[in-house]
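Structures for review follow.
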Structure 1
Amino acid sequence: MAAWLCRSTVIAVALPPKQAIELFTPEGERKWSAGWDPVYPRPERTAGPGAVFITGHDGHTTTWTMVDHTAGCVRYARVTPGVAAGTVTVALEADGAGGTRAQVTYDLTSLSADGDARLADFDRAYDADIAEWETAIAQALASGA
C-alpha cells in the first residue's frame, strides 16, 4: 500500500513554454482534458497564486490552491478529504525545437486506509494517465483549441 508517493514524468507540448504554461491552469486544462470542470468558490479569483478551485472525481471532491504561477512553472496544493493531500507541479523548459518539455510531478500523502489504496491505484496508472495528457494536448492543439 502507498502511504506516500512522488511520481514525475516529462511530456512534450508543441508550443513554446510561454504559451504552454496556460494549458496547465484550471481554465487552460478545460481545452484538452475531457471531464475537467473546475468550480470556483470565488469566481472573481480564478487565476494566479492563491486562486482556489474544486473538482470532483470518482465520488470525491478535491480542493486545489494555486501556489505558484510563473512563466515556467505552475504548482498546486490539493486536498481530497479523507483520501490524500499534496502538491502537483508542472515545470516547463524549451525543447530547442520550438516546443516544450513539461515535467509533471505529483507528490501525495495518503490520509487514510482508503487513501492508501487510491494512491496505489494512482501509482499503477500514472505513466499511462500522463501519457494520455500528452496525446490529449496534441489533439487539442491540432484542432485549434
Structure 2
Amino acid sequence: MIDLTRKLKVDQLDRKLSRLKVLDSLEIPPKGWINAIRTTINMSLSQLGRRLRKTPVAVKEMEEREESRSITLKKLIEVGNALDLHFVYGFIPRESSIQEMIEKRAEEVARGIVTRTSHTMALEDQENSQDRLRQAIRERAQLLVQELPKHLWD
C-alpha cells in the first residue's frame, strides 16, 4: 500500500533540499568561515570578542574549533549573530534527490532478496531466466519504495 503522507514528505523534503544543491561545489575556506569573514572585513579578534562578550583567546579557539570541525552549531549561530549574518546549515543528497536515494537503496535490497531466492531455486533445479530475475528485482524494488520499510536501511 502506498503511504501518500510519506510520499508527500519525501517530495516536500526534495524540494527544500534542491534549493541547497547550488552549494554542492562550495568549498569551505581552509581556516573556516569565521576566520575568512573576520579577516576579510578587517575585524580583529578583540573586536569580534567584544561583540561575543568573549576574550580574543576564546574567539581564536572558536576559529580553531571550526577549522578542526569540532565547533557546535550553537557557537556558529552565536558568531553569525555577532557578525550580523544569517547562519544556515543543511544536507545535500549525494544522489540527485532523496527519492533517488530511496530508489537506489530499494534496488540494492531487492537484488539481495531476489538473488538469495534465486540461489535457493537453482539448488532445487528451478532456476529463473536473467530476464525474469531483472523483472523480479524491479518489482521488489518498486514494492520497497512504496512501503519504505525500516529494514531498507539495515
Structure 3
Amino acid sequence: MSEAFSVTVTSPAGPERVFDLLADNAGWSRWAGPVVVRSWLARPGSPEPDGVGAVRGLGTRLVGSREEITEFRRPELIGYRMLSGQPVRNYVAQVRLDPAGEGTRITWSATFDPVLPGSGPLLRRWLGGIVAGFARRLAAAAADRG
C-alpha cells in the first residue's frame, strides 16, 4: 500500500534563489543538515548537469541514498525518484516553489511503497521528518544568502 506525505514551509528568499540551492546537487551538504554529510553529482543530466537525468548522492558513499532528477522547471519545480538507500520502493517526490509575496512557499511532497509490510506509517513519519528538516534548512539557507 502506498504512503504519502507533504511538508510546506515559507522562505523570505525568492523562488530563483531557493531553486538555485535546491538544484545544486553537489551542494546539498552545505545546507541540508546532519544526515547529508556529503553530497555529490554521481551522473550529470542533460542539457543542464543538475537537471533531468542527473543522479545525486546524499550521505556517504557507504550509507546514504541516490536520487535521479525527473523534473526540472526553473524556478518552480524539481522532481526526483529514489534509486537506492532507503527501505522503500517507488519513492517519487516533487519540490514545488511558489511565490509568496517577496518570498517562496516550498511544498515538498512524496509517495512511496514500504519494503516491509506494516512499516508504512513509521516510514512516513521518519521520511517526512527528514524532508521537513530539509525544507526548513533550505528556506533558511536561501534567506541567509539573500
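Quick check: 54, 17, 10 is what I get for Cα extents along the principal axes in Å, for residues 74-113 alone, calculated from one of 1, 2, 3. Which structure matches? It must be structure 2, since only it matches.
One of 1, 2, 3 was used to compute distance in nm of label points 7 Å out along Cα→Cβ at positions 66 and 130, and the answer was 1.6. Which one was it? This figure was derived from 3.
Read-outs throughout are calculated quantities, based only on the coordinates presented, and are distinct from any laboratory measurement. In this text the structure is predicted, and so the values were computed from the model without any measurement. Cβ atoms are built from the backbone, for glycine too; each structure is taken alone.
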